[in-house]
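FYI, it's all coordinate maths here, none of it is from the lab. Note that the structure is a prediction, hence the values are computed from the model and not measured. Cβ atoms are built from the backbone, for glycine too; each structure is taken alone.
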Structure I
Amino acid sequence: MAFQPPEPSADELEDAVRRRSLASKAAWHREQASLPLSRKVAILLALQRQDLPLIALGRPLRPWERPWEIEP
């Protein structure tokens, strides 16, 4: 009979998933930080265009929340 290592516990599996998730998130943040400013602004404007209509469904947008009609 061949040697079989013991099965990892649920806590060990959870820790491994958490470590992998945190490493992936850190890599994503490094990638985002290295983007040029024009790309960061474009991403911000795209996210605002997605988010503000959802906010407007629940209440009127405040003056500072209204998006600018600009393209980076």
Structure II
Amino acid sequence: MGAESTPLPSLEELRALARAQGVDPTDADLEGVLGFLGIVLPALRELEGETGRDVPPAGMYLPDREAT
């Protein structure tokens, strides 16, 4: 990951978030989540960088410009 990589939360931060939702995960569960985030977050950052800011989210209702 490059200098602009998304920092991952610590195991304790993940544990606190999970407990706030009423879940008591094991260390193995949390390590699995960190592994998942370590793959997904950089891919999302790359995708975000490749998508222009003027592109609306898919499925977003956009009124007809001529009607306004």
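Things worth noting here:
- Which of I, II yields -22500 [helix-only ellipticity at 222 nm (-39500 (n - 2.57) for each DSSP H run of 4 or more, over all residues; to 500), calculated]: I
- With FRET efficiency 1/(1 + (r/R0)^6) of positions 14 and 46 (r between Cβ atoms, R0 = 41 Å, to 0.05) derived as 0.75, matching label from I, II: I
- Ranked by FRET efficiency 1/(1 + (r/R0)^6) of positions 22 and 54 (r between Cβ atoms, R0 = 41 Å, to 0.05), structures I, II are led by I, which has the greatest value.
- Which entry (I, II) yields the derived value -0.80, -0.98, -1.10 for log10 I(q)/I(0) by the Debye sum over Cα atoms at q = 0.16, 0.22, 0.26 Å⁻¹: I
- Origin of the value 5.8, where distance in nm of label points 7 Å out along Cα→Cβ at positions 6 and 38 was derived from one of I, II: I
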